[in-house]
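> The structures considered in this document are given below.
Every read-out reported here was derived from the displayed coordinates using simple, explicitly stated rules and does not represent laboratory data. Just so it is clear, the structure is predicted and the values come from calculations on it, not from any experiment. Cβ atoms are built from the backbone, for glycine too; each structure is taken alone.
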Structure P
Amino acid sequence: MKQQTYVGYHSIAAILKRDGTSGTLYIHGAGARTDELRKIANAAGVSVVEVDQRRIARLGGAAARNAVLVASVAGGPRLPLNEALRRLTERPAGAQEARTGDVARVVLALDHITDPQNLGAILRSADQFAVDLVLVPGRRSAPLSDAVMRASAGAAATVPVVEVGNLAQALTRLKDEGFWIYGADMDGAPVDRERLSGRVVLVLGSEGGGLSKLVRDRCDVMVRIPTGGSIDSLNVSVSAGIFLYEITRQQQRFRS
């Protein structure tokens, strides 16, 4: 397995906690966070090497502070689509029921998000709003890199992700399982006027081109965020957080 370099406390901690992580944690100095990383690495069976600050900089670059993890990861949250659908559609004991009688589920489908900062920020929102599954295309999508890990504050290591060869076909399979597909589009209906209960898929398009035609054709409803600004649209990662909040608000997933 190919090794990657990870920097930043949250990214390193999340990777160390994943099953199948192997590699070396290079660390410098003492403090609450570095001490915690040592404990997590020891519990994970990952080697810890004490180095000076210059070695940290050489290994991790300008973004590195006091720790750098060089590791490979087996398994992780990336699942085969069949297994992901099985988990999504089974009814766990005590699950919250939506008004439709189905267990409320939220899937986020990303139609060629290529910017790692945007992808990381989207995955961070997906973690915070307890998205059940994220679908990403195998091509023309940002890989799970250190930049994505840092932008997600480690959430990229924990959010369940399925990489699919054809996103439009994957959406068709979700429709067959009773999911309603909502595509984000500036000309869509205001999202707060839609009934977002039951099994929901939110589809976000690429930063420049929006939704591709094949993916758009699979959507049941196009939705937008009501805004009053002078620029064309919100950043896709900002939009993701607002859409996901509205979905979880309607589904009452988190009660204040």
Structure Q
Amino acid sequence: MNSPLKNKTAWITGGKRIGQAIAVALAERGAKLVISYKSSQEEALEIVEKVRPYGIEVLTLQADVTNKESVMEAVKKIREKFGKLDLLVLLASIFKPVKLEDITEKDWEANFAVHAKGTFWPIQASLDLMPAGSHIVTISDRTAIGRVYPGYAPYVVTKGAVASLTRALAPELGARGIFINSIAPGPVLRPPDLTEVEWQETRDQSIIQYPINDKEAVNEFVETVLRLASVRSSGSIYPLDFGQL
């Protein structure tokens, strides 16, 4: 496949679920991969096996994106292996329901650490590795630009921070020739806390009555990442809401 991503180096933070589909799509287009994980080594190794047929180089490494020192060590290894970084896709996230009266300090700290710091530290640490023309894709949420849902306040607030961070960094990164944009997705894959019936009810809330299943939703997510890996604009929040706004 003749692709502008051929021989580019892409770092995906988080190798579960959607991360695996993105990794395969990038490998199909000839990109070299960096897959980092905090504890999900098994999923990272699954990616290695899935992309093996494409003959691309893959680096898997353990990194806690909420910890600056851990991220800096990861970037050091990326530099040693590939020398540069052309695409950074920041997927690390948590999604846990909590009622208003039950929210604790721990809930706020956990969500802010993963979503805000876990987005910022890899960007900051990668600056000297990213040449002009590189791209960064953050993952906010449709609640940052549209209707919210109850029971997820720490998640909603800190995903909103990701959207704000994307806009805030665009001018400074633009001065370096680096593009940064964010995907604001609606429901893509069923969360562990929802039954199949509840998940379908969520799907049915779409104002656009167009059938979509999890596979189709993941494919649209992947296609959006691929588009943002080459788009010539910055600081935008791209809705991928499946009619949920």
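> Computing mean count of other Cβ atoms within 10 Å over residues 59-66 for each of P, Q, which one ends up highest?
Going through P, Q one by one, mean count of other Cβ atoms within 10 Å over residues 59-66 peaks for structure Q.
> Determine which structure produced the value -10000 for helix-only ellipticity at 222 nm (-39500 (n - 2.57) for each DSSP H run of 4 or more, over all residues; to 500), calculated from the coordinates; the candidates are P, Q.
Answer by label: P.
> Which of P, Q yields 21.6 for mean count of other Cβ atoms within 10 Å over residues 83-90, as computed?
The read-out comes from structure Q.
> Still on this structure, please answer the following. Matching task: 1, 6, 14, 18, 21, 18, 12, 7, 3, 1, 0 is the computed value of P(r) over Cα pairs in 5 Å bins from 0, in percent. Pick the structure from P, Q.
The value was obtained from structure Q.
> Say we calculate distance in nm of label points 7 Å out along Cα→Cβ at positions 19 and 35 for every structure; which of P, Q gives the highest result?
Largest one: structure P.
> Here is a further query. Between structures P, Q, where is distance in nm of label points 7 Å out along Cα→Cβ at positions 51 and 195 highest?
Looking at the calculated values, the largest one is P.
> Follow-up. Quick check on the output: 0.60 is FRET efficiency 1/(1 + (r/R0)^6) of positions 27 and 235 (r between Cβ atoms, R0 = 30 Å, to 0.05), derived from one of P, Q. Which one produced it?
Attributed to the structure labelled Q.
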